[in-house]
Structure I
Amino acid sequence: MKPLTLQHGAAVTVRHIRPEDSDLVFEMHTRLSPTSIYNRYLRGYAPRIEAIRGMCQINPKDGAAFVATIPAPGETVIGMAYYIIDADNPMQAAAEPALLVEDRFQMQGVGSYLFRYMVNHARMRGISRFTALISASNEGISRILQQSGLTYSSQYAHGTRDICILLNAAFKPEVEKLAS
């Protein structure tokens, strides 16, 4: 995928996460609003550094993880995405995705960019659907799903939504152009 250029000119790149990214990912978490933390983790607090280290060391047989970065003095992580393959049902080719973008970069296409990257990677691995439990108030992921053109279903229960996203459909043409 070509880099995404933000309105203020910064180039966003996406790459596989590395174990040494844990401090940068932790720093990104310190810049998140309580709403962003809740929308991602369905609780009011961010994970500790130990859990973030685990996210940065996903075994390739279990899934994949990515970071969105911008050049700054050094490299700054502004978003992350990962999926974990459903080990209980390996024949179903399903995985659970996660997506998180730093507040000041939300509504600029970073989440959609990360999502497309993650979907394309999962497709190459033979994953045919994502299933996730999300906050019913998470408008960002709802917007990303609607704009993607992918087929998905959603069931509401107790302030959350169970979603199932089918990965075998094509992105909308305008989204596919951005993804290439």
Structure II
Amino acid sequence: MEPLEVVATAVWAMLPAYVPNNAAVLAGGGRPIDGGRTMGCRRLLGDGKTWRGTAVGWAAGVALALALNGVAPAASDALATDLPEFPIQAAVAVPLGAMLGDIGASFLKRRTGRERGAPFLGVDQLDFVVGALLLTVIVAPGWFADTFALPVLAAVVVLTPVLHVATNGIAYALGLKDEPW
């Protein structure tokens, strides 16, 4: 694979994982998933993880994956590369895995004494990637194997933190987030 093809495939395949957490923030509020329950003296997840945000984020990711399928042929022609289309299993798994990865990171943050919004280097940038990839390899293993060759996985791991920091900085500057990470 040529470098442009690797980067295009990595970004394209991960777009439905990149969007859900942003959509969840825009959904705002709702009932916390943990219902206020605690483990020890700390909340399981906190007020930032809500049923509405999770549902909206997941739905936005699925909608994006399906929309990408509609433009994949034209985008592939424009970029002179073969961009992957999302079978329904992958269209559902990628964004759901991203949301579950983010929820898992919140659980880890609470267990390590971090409050909502506190930075957790590495985890904050890759939690949703790990969740998306793990669920996808379980639910759509053939698509995963065809799409995420080693160079594409490496590009995802390198590009995602850069994109994550940039988009969070923009959201912070626009007043959509309380912290820039």
Structure III
Amino acid sequence: MDYLLLVFAIVFILLGLVGCIIPGLPGPPLSFVGIILLHFTRFAEFSFNTLFILGGIALIVQVLDYIVPIWGTKKFGGTKAGVWGSTIGLIAGIIVLPMLGIVLGPFGLIGILAGPFFGALIGELIHGQASERALVAAIGSFIGFLAGTLMKLASSVIITVYFVRAIIETL
């Protein structure tokens, strides 16, 4: 049973890391589920405080991930159209472009980075913003998106470090 839980824990840790970049997958909470599953094996035993802090970080970062891009867009004068455009651009950069055979950079990294920016820009232009104002709003949306992604990635990496360290200590 320990090995089965370990396999599931590894899957959740990996899904958590992937979920930091791909929309729709809650990266930090998935990573936290991985650490919880590991906790219930003979491979690791985390203190309540460690689990509480890691869970709190995962929850706070997940909530902030929804707030920071909106804040970035609004701070730079954008609208909801820019936020929606940024999200749609991210999905297009990750899914649609590779499906069309357009491979941009290693693992579609350029699509992941350019998609939200151009999506926000197009969203603002469709909403009727002037070109210069739409560009500034797109930059704000992009900065917010990057900040949210980096926060999620940092929290999932922290959880992954605890995960790997616990396994190494049992070897």
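Every number here is computed from the coordinates shown, using simple stated rules; none is lab data. Note that the structure is a prediction, hence the values are computed from the model and not measured. Cβ atoms are built from the backbone, for glycine too; each structure is taken alone.
Okay, here's what the table says:
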item	result
Answer label among I, II, III for the case where relative contact order in percent (Cα under 8 Å, 6 or more apart), calculated from the coordinates, equals 29	III
Origin of the derived value -9000 (helix-only ellipticity at 222 nm (-39500 (n - 2.57) for each DSSP H run of 4 or more, over all residues; to 500); candidates I, II, III)	I
Which of I, II, III leads on mean projected area of the Cα convex hull in nm², for residues 68-123 alone, largest value	II
At a computed 3.8 (distance in nm of label points 7 Å out along Cα→Cβ at positions 20 and 132), which of I, II, III	III
